[in-house]
Structure I
Amino acid sequence: MSSYQVRPATTDDARTIAEIHVASWQAAYKDFMPEEDLKKISVEKRLAFWREAIEYSEPQLLVVTEGEQIVGFVGFDRSRDKGSKSTTGEIWALYVRPSHWRKGAGLALWDGARDGLKEEGCTQVTLWVLLRNEPALDFFEHAAGFKREMPSLKTVAIASVKLEEIRLKRATLH
């Protein structure tokens, strides 16, 4: 039985969400992004983004807690991909404190997002993952049942580097 609880994010959660976002990026991307770039990722910039996301529910945000402590978050909504069907949802972001990786928090967030997307009438869900982010690919493919869409590979510029992203898709939300 998981000790994690999932609930909708509130504006009071925005700073913690921003802190988790930055800490997760810095831990997950340290092997393929320059340290200088990772140090430039600002909690303050992320705070403004996540505060606005919570205020306007775009994307919808859930947090996962252990006791009173927020240990992760997920943002989800309709797919932003050009030409996608209105029944396609997207995981916009899913981040967990590094100290809680591989302990069930991510799965609890995925379950909450999946339920939210089903309520919105979505029958499939996609997400984009950096190709070199093997732990995230492993989680989404093996724990959450996503499959890679091979022709979807694209290059994105993140700070001073160009990295490849791949879209993952899950055919149904059942």
Structure II
Amino acid sequence: MVDYIPLEQKLMEFLQKKDKLVILGIGNPMRGDDFLGSLLARRLDELFSEKDELMVIDGGTVPENFTGLIKKENPSQIIIIDAARMGKTPGHIKIIKKDKIAQYNLSTHAMPLSFLIKYLEHSINADILLIGIQPKETELVETISDDVKMSIEYLIKLFQRLLGP
């Protein structure tokens, strides 16, 4: 699935200098595993809704519609979570470097994710991290595969450990 130690270490390092964090999940509920970012954001929002230093946004298929809200929050860090076809086994989790985004087929939203990231980088002074999860099925189905569900559960537990209750 994934080597969890480096993922956890990289995420821990990224969050060390956290002042205000925005987590942006991206996904389409009509396309199976492509919904993973939105589903994860919804679950994290339930867990962390009381934390003032953390905002979780379900960007759905139009994450660019939330750039005004993100700019208003002026976060020190942004984590974007999306389905990414990486040629790996379903559920594989990877931190994708910004300069490598073009190598992966990311989710089905309208604006390319690289444009969204560039816009955010030029609009606010925030560190941005992209987490991709390999989908199994992104056709017109409304269920998420078990492999991706396990990855979502792993990330929820990881965020709980790193960000507190």
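Quick note: the coordinates plus some simple rules give every number you see, no bench work behind them. In this text, all values refer to a predicted model and were calculated from it rather than measured experimentally. Cβ atoms are built from the backbone, for glycine too; each structure is taken alone.
Below, the figures for the structure above:
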item: Of the structures I, II, the one that -9500 was derived from, the read-out being helix-only ellipticity at 222 nm (-39500 (n - 2.57) for each DSSP H run of 4 or more, over all residues; to 500); result: I
item: Which of I, II leads on mean count of other Cβ atoms within 10 Å over residues 15-22, largest value; result: I
item: At a computed 19, 14, 10 (semi-axes √(5λ) of the Cα gyration tensor in Å, for residues 47-86 alone), which of I, II; result: II
item: Label whose coordinates, when mean count of other Cβ atoms within 10 Å over residues 111-118 is calculated, return 15.9 (choices I, II); result: II
item: Per distance in nm of label points 7 Å out along Cα→Cβ at positions 63 and 119, the highest-valued of structures I, II; result: I
item: Per FRET efficiency 1/(1 + (r/R0)^6) of positions 55 and 71 (r between Cβ atoms, R0 = 25 Å, to 0.05), the highest-valued of structures I, II; result: II
item: Value 0.70, calculated as FRET efficiency 1/(1 + (r/R0)^6) of positions 39 and 151 (r between Cβ atoms, R0 = 41 Å, to 0.05), assigned to which of I, II; result: I
item: Which of I, II yields 1, 9, 17, 21, 22, 18, 9, 2, 0 [P(r) over Cα pairs in 5 Å bins from 0, in percent, calculated]; result: I
item: Per relative contact order in percent (Cα under 8 Å, 6 or more apart), the highest-valued of structures I, II; result: II
